[in-house]
Structure 1
Amino acid sequence: MKLLIIIIFILSFTAFPQEKIKLTLDESIKIGLEKSKRINISKMKVMKAEARLSEVNSERLPTLNFSANYTRLSNIDPFSINTQFGNFSIIENIPNSYTLRLSLRQPLFTGFKLKSAADIAEYNSLAAEEELTQAEQDLVLDIKTAYWNLYKANMLKNVVDENIVQITAHLNNIENFLAEGLATNNDLLKVKVQFAEAQLRQIDAANLIKLAMLNLNSLIELPLTTEIEIYKIPEQIDEINDLENLKEKALLNRHELKAMEYRVKAGETGIALVQSGWYPQLFLNGNYYYANPNQRYFPPDDKFRDSWDVGITVSFDIWNWNKSGYQTTQAVADFEQAKDNYKILKDAIFLQVTQNYLNLVQTKEKLVVSKTSVAQAEENYRVASELYKEGLLLNSELLDVEVTLLQIKTNYIQTVIDYEIAKAKLERAIGE
């Protein structure tokens, strides 16, 4: 009974259903962009920056504020005058005070503080949008790499399976030769050893598919147990643009660079923002009162009356121990850092484009050579197999041919994937 419970417990975790789905590269990218938490984080940053821009712009508009107040005063004797005609009360005692106030405030001049703040918020909003596109391009590159690695794992598995079939045929032939006295036990053992090694490679290849599939599922945020079947992708070798043209494209297209340009502009505007402290601040103020008693009326009486006032407020820091000067120094330092960061990023992009360009050129050359090698190795294996069946080729020589064919096909698949990933990296490096 205890054993049965353990078996059921294990099966409950291992025998879960796996969803199967067939995806193209474009479909994988679409799913990844729609579901990615990384992209959603960048979208929230854009939303935050846009809200900040709206907030800053709202500070340039008039504000309307309402307040209400109630005060209970202590009882005192009313102010009165004694005359020969009697005692006259001038100001009566009103212990309950009610005040309703509606206030309007409009900034007229703030030393360009509000305009500078609005410009900075706009630059930051534009930078956030560029960084969102950058995050999308980074994710696309990651998905392409994962998809191609899964494609490579499947192709390697096919090559290993094909090698198993070849060695199995070889094993059958050597057993027949042994029965006829045309081979030795040592020859048979060599083939069996190679067959065992092929089986190990088959296990590794199957596990490589699982790992590659796991990585792709994680990137496009599908359940990790999803079994993805990918389409066979036709091999295509494209022309490579001139390196200088690629650098020019990168300068025009790279969203990181555009975002940094906006950050530099924001840093420059930040200097004007802090320098607003050198200027006076001018505001228009207006108030409407509805109070009981209303102090504007004399003598005050116990009833609600309305009144209003309009005025202009000017404030100016005559001396603040050079606070504005220190703030300006900080803003200038931030601006200089932003400019240097822009130059560093520009140099890094040129380096990245150059490295990916050279890598793509190399893998393209290797791909052409590797493709020719596969055709030659397959023909060599076909001829060697026929010669071996006729007894004109040694067992060890056929084993060498089989190993060579496996290595060349493996190298070819690796080169194909290296080429596709190098192409994707170069496209990313130039901002496409």
Structure 2
Amino acid sequence: MSVVANLPYSNQLRTTVYFLKAFGLGVEQVRVLQYYLAGGLFPEYSDEIHLKATMEWLARAQDICDGKGVANVFFLKSGWGVAYPETSGYILATFLVYADYSGDKSFAARAAQIGDWEIDIQAPNGGTFSSEILRQTRVFNTGQVILGWCMLFERTEEAKYLRAAIRAGDYLLNEQEADGAWRKDTYCGARAYHARVDWALLRLAQISNVERYAAAAVKNLRWVLEQQLDNGWFDQCGFNQDLPIMHVIVYTLRGLLECALINNAVVNDLGIMPAVVKGADALCRKLQEHPVANISGMMPTAFDKNWQSQDNDSCLTGNAQLACFLYRLSHCTRDLKYRAVADSVLSATKRTQIIETSIRPIRGAIAGSYPFSHGYMPNGFPNWAAKFFADALLMKINYGQQLVIPA
């Protein structure tokens, strides 16, 4: 039975209306729309072809914003969104790595444009705003932008990036509470996925030689590790009271892994790697047990604390993140089972990407969800899905060189 057979008719009708309003009615539009409505999968090409298409889409999303940040999403209903500071901050790292890989230096220039724009819009308190429209500073967003600035400083040695990162780091320290958690200036309180903020603080400590940033990271890492259950699950991981989706589950695990791989004596004593492996092994088991629509490598969107899922949809952002995380874990553990699972997840995600089409806003994009009309960000193509998909492709192509994308 098709994965879309149990979807409410209204979901498919909504997708149809939005799609035809966005792109008009023609032979190509009908062909592509039929794929999405049927839960179909597109042809899988080489990693290099998929990567090039993804990077072209990300470049287009930046061009929409006059070459500053990267538009957060393309929705069928409303079109292109606005430049998004958080994800632009880590997309610039992808641009820098892709410039090295491809020899296309225009992507290095794009990364610098993003970094400079992030400085221009940095809040007076050093934090990063949710957007240029929603001028509320956020702890998590700030951490992601710090990661980008750290990489730009290492590449260019331009002091402006370090200065901005230090201002942002000081903001994070000012917002941190006594138990190490962040509750103010957050989307929904203290969360395990703030491990990615710890990663940013440890990177900042590395390049600035300022120990207080590492100390703050360690305080929150202790809090995050306290949230883990014996089965590898993390409490306080989801958005609000919702079940955690793969997007934030892997945010947590990748953040912890990257912290563990930074050479810091205090961090080394926290015992992070066993916690990471426990979570990774649970995810790998569940992927084997419960692939969406029996598609190998297609992970359910969300899980409860017993690692059970009732979902018949898949968060493609989380899948791409999972592939990145498992490639990285495979390198540092020398366990090829993680690479095999990452390959399977990446292959499934490749088959959701349309390349052979003249409809430019969706060519090379990665949707929020499979199937397209249901689940995480339905009828939309978020830039962070494309970013992590590109990262996973780069990591697979350069697996032998153990490529690292530090954001």
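Numerical summary
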{"item": "Given 8.0 for distance in nm of label points 7 Å out along Cα→Cβ at positions 93 and 349, calculated: source structure among 1, 2", "result": "1"}
{"item": "Among 1, 2, which structure scores highest (criterion: distance in nm of label points 7 Å out along Cα→Cβ at positions 61 and 285)", "result": "2"}
{"item": "Given 0.95 for FRET efficiency 1/(1 + (r/R0)^6) of positions 109 and 397 (r between Cβ atoms, R0 = 35 Å, to 0.05), calculated: source structure among 1, 2", "result": "2"}
{"item": "Which of 1, 2 yields -23500 [helix-only ellipticity at 222 nm (-39500 (n - 2.57) for each DSSP H run of 4 or more, over all residues; to 500), calculated]", "result": "1"}
{"item": "When relative contact order in percent (Cα under 8 Å, 6 or more apart) is computed for each of 1, 2, the largest belongs to", "result": "1"}
{"item": "Parent structure of the calculated result 0.25, given that FRET efficiency 1/(1 + (r/R0)^6) of positions 269 and 301 (r between Cβ atoms, R0 = 30 Å, to 0.05) is the read-out and 1, 2 the choices", "result": "2"}
{"item": "Origin of the value 37, where percent of Cα pairs over 30 Å apart was derived from one of 1, 2", "result": "2"}
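Values quoted throughout were computed directly from the atomic coordinates according to the rules given, and no laboratory measurement underlies them. In this text the structure is predicted, and so the values were computed from the model without any measurement. Cβ atoms are built from the backbone, for glycine too; each structure is taken alone.
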